[in-house]
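Each value in this text was obtained by applying a stated rule to the coordinates, not by laboratory testing. Bear in mind that the values here come from a model prediction, so they are computed numbers and not experimental data. Cβ atoms are built from the backbone, for glycine too; each structure is taken alone.
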Structure 1
Amino acid sequence: MKINRSIPAATTVPVLTVADVRAAVVWLTTAFGFAERLRIGEGHRSQLDIPDGGAVILAEVRPDTREPRPGEASHSVLVRVIDARAHFVRSRDAGARILMEPTDFEYGERQYAAEDPFGHRWTFSETLADVDPAQWLRP
């Protein structure tokens with residue numbers, strides 16, 4: 001894949017619509033530990049790096065886009081982290097609405113789910129073990 005410094009290096013980059021790009025950047029960097037890599041205009045777009053190789057783009061509301069509506073989920077972004085419990089504490093303390101506390105699953109992951117103040121749902125996942133799907137998938 002060719003390198004272009006104008007776009008995140010991750011192969012998959014969700015673009016999330018928010019009414020206030022700047023407020024979302026501040027909150028996501030504080031609560032989830034993301035880092036702004038590129039600001040495009042004051043409130044048009046922002047590219048954020050997610051630790052360990054991920055990325056997300058925040059985009060302003062346009063005539064053909066909207067933020068999530070309260071009580072509705074149109075998507076969820078899964079982000080792999082090294083320590084889900086520590087990440088959970090950080091995001092909870094920053095005001096994330098916790099949808100699921102850290103939980104260990106039979107497929108070898110510890111996960112928690114949260115919603116940011118802008119209505120986007122996030123699942124953060126820590127790998128506990130390499131588990132063969134045949135051990136937990138049932139026909």
Structure 2
Amino acid sequence: MATMADLDELALSLPQATREVSNDGRPSYHVHGKLFCFHRGSRRDALDPQTGERLDDVLMFRVADVGVKDLLLNDDRGIYFTTPHFDGYPAVLMRIPDLGRIDRDELYELVVEAWLTRAQKRVAKAWLREHGAEDD
């Protein structure tokens with residue numbers, strides 16, 4: 001089971017990653033000043049399907065492209081979702097309680113992919129080389 005503490009640790013383990021915390025305690029993660037993951041505030045586009053209330057427990061992760069987004073949205077577990085606000089935008093949403101439905105490795109892959117979309121190319125290439133991964 002993954003947790004918010006895992007998200008924090010994994011995001012901050014990546015080169016040049018920083019965390020900012022909003023006045024109401026919501027973290028956002030940046031690399032070289034660019035946002036790659038954050039805890040969204042309550043917005044009218046994300047509503048609880050049972051109560052109709054605005055969700056305040058939503059995480060946003062950048063993804064490589066809308067093809068990757070579509071793959072995640074089609075995951076049978078129903079963990080990832082989107083809203084009209086994110087139509088055509090390479091990002092997926094996840095409710096914080098659903099972190100408990102994925103393991104730390106899956107969260108790590110999600111965070112790394114988000115980070116790679118925003119990291120400087122030279123930094124991303126160096127990290128990929130260091131970790132024996134192919135540069136796409």
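Looking at structures 1, 2, which one was helix-only ellipticity at 222 nm (-39500 (n - 2.57) for each DSSP H run of 4 or more, over all residues; to 500) calculated from, given that it came out as -9000? The structure behind it is 2.
With respect to relative contact order in percent (Cα under 8 Å, 6 or more apart), the largest value across structures 1, 2 is given by 2.
Ranked by distance in nm of label points 7 Å out along Cα→Cβ at positions 56 and 120, structures 1, 2 are topped by 2, which has the highest value. Calculating volume of the Cα convex hull per residue in Å³ for structures 1, 2 picks out 1 as the one with the greatest value.
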